[in-house]
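Student: Next up: the structures, one after another.
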Structure P
Amino acid sequence: MEESTVRPTPVARAIGRLDKFLILVLEKGKNEGFIPTCRRGCSACCSEPVYVERREAEHVIEAMKSLPEDEQAAILDRLRAWVEKIRGQDVLKQRQPDVIEYRKLRLPCPLLKNGECLVYANRPMGCRLHFAIGPRENCEDDAKRRDQTYMYVQDPMLGPILELLDGKPGDILMEHLGLHLAEILLGEKVESESRSLFRITNGKGSRK
């Protein structure tokens, strides 16, 4: 399967900084007997909401551009279907939707093909931070999803977020990845309670 690549950007630098941190976290976890269940090719959590900064969504779109044209067109078709299915759903009225209720909608990420992410190397930071350490079936089975256990990654985001802003004061706009993509690629702005704007100054964030 072909995979997209993009040249370094503030988002790529942020991802790189986060990945270096996560390597240390995972090594420490391994030494303590915690082995992540998550790995490339497992898409059980890709039907759950993932919240990203708008620049991350733009980074994903840049990664899409290096895919074959038919793959890009197929992603857009899946995105249109995703938007039509989520529009008007109660989960959009919740700032943090219940993960089980969301999964029941059966809304896999439009970037998936045959269970694999087409932009895996450039996937958002929220995807990278998801580390299940319990049995895989606890991720795949809705009835067992709440029993899954996760590796806790403490306060990893401030440094990467500052990379997004090139270390300067600025705003970050957090929203569901799919809704960001719909707005940028399709011109479809779907209102959602999860949409949040933050101002970052002096290394601290405040909601606007």
Structure Q
Amino acid sequence: MNYIHNIFPIPVYLNQVKDPVALDQEITNKLTNIRWIAGAGLDDPHRITTASYYDDIIMDASLSVFQAELDIHLRAYANSLLFPLTEYSRASWLAEYDLNEYSTVHDHGTADISGVYYYKTCSKGGEFFFERPGTAHTAHAYADIGDRYTIRPQPGLLIMFPGWMRHGVTRNLSGECRRILSFNLWFDRTSAIRKEIADAKSRYSTPS
């Protein structure tokens, strides 16, 4: 009998897009009209396309091919969570990591779902990692669980995860530029609450 139960596993979505060549071509074609910002006021030294993290490069650059691909994977992720998709607000941005650039450990605040798409990776360094949730990991008996889960990105990889998960990027140790498209999604709770109330009223209404 198994007496060990892993409580509160975190569902993280990792999948390859169907046609990375088409997505890469769409993004590359838009790069000439994109304004880059160095650091965006953070400790991270890499270039990015937003200063507020509330801009939406997918909409602003008309990345319709990427939008259609994201919709497919978002539905698959939501279905696995048994979550009925509602309207959402979105922020998205491009980021580039040159030699020795990285991202410090951070989270995406109130975002319901955060994600990242890799359209160019580097051969050494530049790994994406999650940190184990919790404010302090001092229990010696659980030391072998580890404090970090590392993913070696490949071109065409899409990752989605809860916005509160702390994560970061290791230093780019190659001379190759690492390029990503990141996004945050906030679902409309108003429509979900309205539906919940309507369903409850219908279910428990008293016949006249």
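Computed from the coordinates by the stated procedures, all read-outs in this text should not be read as laboratory data. Owing to the predicted nature of the structure, the values given are computational and were not obtained by experimental measurement.
Student: Looking at structures P, Q, which one was percent of Cα pairs over 25 Å apart calculated from, given that it came out as 40? Don't skip to the answer; put the middle values down first.
Tutor: Values: P: 40; Q: 45.
It traces back to P.
Student: Could you tell me which structure in P, Q was used to calculate helix-only ellipticity at 222 nm (-39500 (n - 2.57) for each DSSP H run of 4 or more, over all residues; to 500) as -7000?
Tutor: Q
Student: OK, next. Given that relative contact order in percent (Cα under 8 Å, 6 or more apart), derived from a single structure, equals 33, which label among P, Q identifies that structure?
Tutor: Details: P: 33; Q: 28.
Computed on structure P.
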